[in-house]
Every structure is written in C-alpha cells, then in structure tokens.
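J.: Take a look at the structures listed below.
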Structure P
Amino acid sequence: MAHFVCPWWGGYFIDNPIRRLLHPPEQILRPFLAPGMTVLDFGCGMGVFTIAMAQLLGSQGKVIAADLQPQMLAALKRRADRAGLTARVDTHLCRENSLDLTDHVDFALAFWSAHEVPHMTRLITEIYHALVDGASLLVVEPRGHVTVRSFREMVDIAQSIGFVAREEPPSIRLSHTAVLTRRRRRPS
C-alpha cells in the first residue's frame, strides 16, 4: 500500500461542494454521533467532516481534529471560526510516527486517510486505546486507490488488536467501509 500524504494545498480540492454531495457528512455521520460526545476526526484535512461533526454534537460536544500538516489545521481553524464552532473543535497536530493523543473518545473517523499512514498497526492500536469501551471507529478508504486486499489487511490488523467488525458496514460511494468496535472489557 502506498504511503503518499496529500499535500496541504490539495485540501482545497478535497473539501468542496461536489465532495459534500458525493459524501454528505451529516448523512454519513448522524448514525454514529450523539450530542455531547467527544470524537476524533483522524486525517481531518481542512475539515469537511469535522465541521459537520461539531454541528451534530451540539454545544457540549467536542471534535478532536487530528492531522499531520499544520497548514491543514490552520485552514480548519479558520473554517470553524467562520462557522461559530471554534469552542467545539480542538485541532491536534500529530507526530509523523504517532497520533500522540491523550484524550479518550466516544467515536473515531478515518475517512480516506488511513492509507496514508506507513505504520498501520501503530495507528489502529493508538485509536483503539483512545476509544472508550464499546466505541466505534468508522474507516472509509477510496476504491481504486486502496485495493480490496489492502483494505482487508487493515481490517484484519484491527481485529487482531481487539476490534470487532460490524457485519453490515454502511455503503459510502466509491469507498471501502468498515465499522470497527472496541470490545468491552470484562469486569475484574
């Protein structure tokens, strides 16, 4: 699997009205979110899904928007400010080899971003540990760019770490999808 990181200026092409018609953020995310949750948008770019998440979570919710590129996060901050959502969006600059997250989250999204990470096992393990028991990770990867085999390997890695894959993931245009749920720990 290639590990090409979309250049920061590519975010202006990715976050556009046509993309929102192809992948309507509110429609895709609504089944996973509830007001007041804390959620992670991994590889958030300029915020096409972050802004929608912040709106759906309400005034008590929080989105941790994580990206490797400071320019992406700066553009997202401007967009969140214009939308009046600055208080609900925390931008988080990842390190090149680590998510470096200390918060716990109720849901995580990796939309067309996980394939850019060279250390898939490390990424999925870090997201697993960030999720509260029973929380889910929605992974969406572009067909044509990510092969069925590569996507299956990603899901297999997640399952080996402790995630359980939902049998019927949502259908998202031009994408492979998986809903991976963190197993609940058994009481001691």
Structure Q
Amino acid sequence: MKPIYERIFQETKPFLRTRKNLIHTKIVLRYALDLLEEEEGDEEVVIPAVLLHDVGWKMIPEKLQLTAFGPKISNPDLARIHEVEGARIAKGILETLHYPSPRVKEICQIIRGHDTRKRSLSQNDRIVKDADKLFRYSRKGVTIDTDRFRVSRESRLLYLEEQIGKWLFLAASRQLAKGELSRSRREKE
C-alpha cells in the first residue's frame, strides 16, 4: 500500500474502533483491491474512500448503531448521519494530509451516500459500494452478522444469496459474492 494510504489508515483507526469497523475496513479494502484489478477505477479515490467510509459511526453511540441497519431497523436516520459525519471527518483527515482537492471532493461525495444512496455516482462509487457490501459475504462478515443479528448461518447465507442481484453493481462483485457463498457453504462453522 502506498505511504499516503498508510497515513490515511493510521488517521482513521481511532474512528474505526466501534462496531468492529477496523476488521470491516480491512476486509473491504481487500475486496476493493480485488475489484480494482478487474474493473477500471481510480485507486486514488477508491482506496481513501474505502479506508474512510465508516468513520462516521464513531459519532453515534454504539448501543444505537444496530438500530440503523440490519433486519430490525428502528432508527434508519442514523445510517444517514454516519454518512454525513463520515464525509465531514474524511474531509478533515484528507485536508490535513494535503490530499489533492478534486479527489477529496469525490471521496466525500462517495462517503456521503455509500449506504443510503441506491444509485451510483461513478465507477469509483460502484467499486466502493460493492466492496463494502462484499464484506457481508466474507467468512468473517458472515460470522459477525450471524452473531450481531442472532440468525442462523444458513438463513444468513440464503439471505445474502437473494441480495446479490439487488446489492451489487459490478459483474466482478457478483462473481466474488457467489464464490464466497460457495466457500461458506463448504466450510463447517
């Protein structure tokens, strides 16, 4: 990883120490790098956006975070707040590190709607959104979500399978998701 990305990541760590977001971000980064090998995208936008996309959750009390997403949403406005706060925090971090201004603007636009905006703004946005969703298909993501949502592994895998065409924009992402589901089904808990 380029030194600037390492510096961005170091700055994000205090904000990611909530809701297992440090683990989440590392896995999302892995998927983003995989997608950048398959799909055309601007690494200088995608990588910082991925590293910073969930920093806004730190502004929401941890006991309320699970009310903003998942099968029992009771406070969906919090998802939007985490995006807006995340874009604000990301801008501050990137400007402190003297990251190029046009890229800061695009990164913040991506973060400002990475969960709640249904359409994508650009190819970079599609890569970030898909990498973020692909976390749910990872072995660790499946384990975290079955625990956090108190659902069986098999019901979670069935749900994820149903979401592939609804959640993921890119063909490479859909292939990765199918591969992860296949692997999860072969593995024993």
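Derivation of every value follows stated rules applied to the coordinates shown; laboratory data play no part. The structure displayed is predicted, hence computed values, not measured ones. Cβ atoms are built from the backbone, for glycine too; each structure is taken alone.
J.: Suppose mean count of other Cβ atoms within 10 Å over residues 33-40 works out to 18.6; of P, Q, which structure was it derived from? Each step should come with its number before you reach the end.
T.: Numbers: P: 18.6; Q: 15.4.
The read-out was computed on structure P.
J.: Which structure, out of P, Q, was mean count of other Cβ atoms within 10 Å over residues 57-64 calculated from, if the result is 19.0?
T.: P
J.: Among the shown structures P, Q, from which was the value -22000 of helix-only ellipticity at 222 nm (-39500 (n - 2.57) for each DSSP H run of 4 or more, over all residues; to 500) calculated? Don't skip to the end; give the middle numbers.
T.: Working: P: -9500; Q: -22000.
The structure behind it is Q.
J.: Between structures P, Q, where is FRET efficiency 1/(1 + (r/R0)^6) of positions 81 and 153 (r between Cβ atoms, R0 = 35 Å, to 0.05) highest? Write down the numbers at each step before the final one.
T.: Working: P: 0.35; Q: 0.70.
Greatest value across P, Q: structure Q.
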